[in-house]
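Each structure below is given as structure tokens.
Derivation of every value follows stated rules applied to the coordinates shown; laboratory data play no part. Treat the numbers as computed from the prediction; the structure is a model and nothing was measured. Cβ atoms are built from the backbone, for glycine too; each structure is taken alone.
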Structure I
Amino acid sequence: MSLRLGFPVTVIGQAGLKSSDTRRWQSNPHLKTSLEHLHRIFDYLEANDISMYRMASDLAPYATHPDMPQFHGQLKESRKELKAIGERARKMNLRLSFHPSQYIVLNSPNADLRERSVWDLRVQGEILDRMELGPEAVMVIHAGGAYGDLPSGIDRWCATWEQMPQAVRDRLVLEHDDIRYSAANVLDIHERTGVRLIFDVQHFWCLNPEGLELDSTLRRFLGTWPTGVRPKIHYSSPRTEMREVERKNPKTGRKKVVLQQPIWTGHADFVHPFDFINFLRSHLDLEADIMLEAKAKDLALLRLRHDLARYAPDLAPLFGLQVANELARPEDEEIEIDAEQMQAAAS
């Protein structure tokens, strides 16, 4: 089976596609409405032969809000709809996942926050279970905060893992980050818990104080996945443009825009094709789906497919791409997108 390329949450190549029901609680938002939006996104994915997608983490709005019990029954109320959309995903051979928000922190010193985080994971895991998706459908999280003591943070993460329901652990995978928890740190967590790991190429370059070698580390990460379940990795290019930052003059109170150099943890709008091609050529023997975390979302994926067909046509078949079809898409195509879509893509 061909490798997959995917993108997260927001579709910006077609106007009007919402990733979830974002209405406020007064309007009674519901998972059923989110699934209607998701079906329309599936239409777009199917039309563009995109076979991997990260769903919005808030598909079930307010489902874990402690003060709004009226929203806590959404998954049971939507059981038929969840089963139906899961069946559609399987027929499309569409790989789905969640990436819970930064507010999901399993190693917080605050026990209440850890408990709420597990509750959120239980809900998202149950959505995947009710969709009857296989073990490739996962929830990707980061280790969390350092709180001034990284070893204690690792200890708390491992302790929380031991207390989580098995159904959550079966879906959970851990990703290293670009500021606090390195690849070496999450490998330590894996050795203590058995949690599967996600390798992020840009994060590895940004945070690797132990001086690990990329190829061997990537292989160790992929080896944490069980036989018969295809791993996936995250790939993005660093943003290289000058940054526009708004500053307030302390004397006059007036605001002005100043330029600052880029920070390499920032994601570029698109994927640098030559770096990506070089990465692929260096790891041709590895079978892993690739989630693209570029700011241009689906547009970045479609452009990268075009670039593979143009600059590395021998690699295009890895992803089941037909070179002639990809080259038929103009690389300088103008696409109209509204400000709301761009803001959602940048978040």
Structure II
Amino acid sequence: MDAAIVSATRQVVDIPLPIAATVVNHMTMQVKCSCGHCSKGQFPEEVNAPVSFGPNIMAMTSYLSTYQNVPFKRLTHLYETIFGLHISEGSVSNMLKAMRKFSKTPYEMIRQKVAEGKVAGADETGINVNGKNNWLWAFQNAVATFLAFDSSRSHHVINKHFTGEEQGNMVWVTDRLPAYFMGDVGMEDHQICIAHLLRNLTYTMQAFPDDPWSLDMLDLLRDSVHHRNENDIGEAVRKDMEERLDKLLERPSVYTKEDGENNELDKLKKGITKHRDYIFTVLTNPAVPPTNNDSEKALRPAKTKLKVSGCFRSEEGAGNYATVASVIQTAVKNGQNPFEVLRVIASLAKAQFRV
């Protein structure tokens, strides 16, 4: 046996049960003096209710509800079956409301990170709030994602969250929503999402097969992306692409107008003509991405949550989601553990709240 060696190793990983919550019971003492004066002790400042929940529970609730899209009813059932905790759906809502309050400073820091960047992507999507359509906006860059809930889809939302000076210092990557091109939206430059245009052109190529314009436009955009990927960029390359674009836009349509109305292909040409100067920004600014996919990616979890839960019950709930989701997505972008980030925020804020 002296020559025996370890030939193989296997591991069994498990979680110890039961997973029990810790309860700290605070009591105040009082004593009555012979003179009749009654002296009473005081609870700690953060113990301000008969029953409170600590930062770990608040962080877990925010993480599971916002990032893992667990509905309130399932979340309360999870706490009861796994941890033996009886938490109402109202308490879950109050925890998310409290985490929004505690995250006010990080939320503003995230907004500033987007405002300080040289490039920012923006997008918006409709969300159902108690049966009414509202909007969730995403403003993001490589290090931060700022989500904002609003009932409007107009340019006023952009001006509400970013000053004219902040907007003017950035190149914005967006779709062709008119709100991004209003006169009082002081954006320095733009890049139209090429992925959006490719999808539009794929449709018109199939809808209007006798007109080769869509296919030629597709080839032009693909060539521009190829130049970008090969780092073959510069003013000369951009000028060449724009000259090819101008020739395509001057080409007459194969299809004739009916009753003076423009068809979908004519409308697409008109839209591209209007934003002609913002299609090839990627060929002169290497920091600008050719697509707005990261902004769409920032909004996608909200759509998943709505599919699971149906809708947000109130505007306050949608606002809670926007704030907490901004913190989580920014943490993920920076390689941080989102649960730990939420726990630190709750701990620093003395995360105790009234049930």
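Taking 1.01 as the value of Cα Rg over 2.2 N^0.38 Å derived from one of the structures shown (I, II), identify that structure. Let's see the in-between values first.
Working: I: 1.01; II: 1.35.
The read-out comes from structure I.
If you rank structures I, II by distance in nm of label points 7 Å out along Cα→Cβ at positions 35 and 99, which sits at the top with the largest value?
On the way: I: 2.5; II: 5.1.
Sorting by distance in nm of label points 7 Å out along Cα→Cβ at positions 35 and 99 in descending order puts II first.
With FRET efficiency 1/(1 + (r/R0)^6) of positions 195 and 243 (r between Cβ atoms, R0 = 41 Å, to 0.05) derived from the coordinates and found to be 0.75, which of I, II does the value describe? Write down the numbers at each step before the final one.
Numbers: I: 0.75; II: 0.95.
It was calculated from structure I.
Quick check: 18.8 is what I get for mean count of other Cβ atoms within 10 Å over residues 51-58, calculated from one of I, II. Which structure matches? It was calculated from structure II. Computing P(r) over Cα pairs in 10 Å bins from 0, in percent, for residues 211-290 alone across structures I, II gives 17, 47, 25, 9, 2 for structure II.
When relative contact order in percent (Cα under 8 Å, 6 or more apart) is compared over structures I, II, which one is greatest? Working shown, then result.
Details: I: 17; II: 27.
If we compare relative contact order in percent (Cα under 8 Å, 6 or more apart) over I, II, the biggest value is for II.
Upon calculation of helix-only ellipticity at 222 nm (-39500 (n - 2.57) for each DSSP H run of 4 or more, over all residues; to 500) from the atomic coordinates, which of the structures I, II produces -12000? Matching structure: I.
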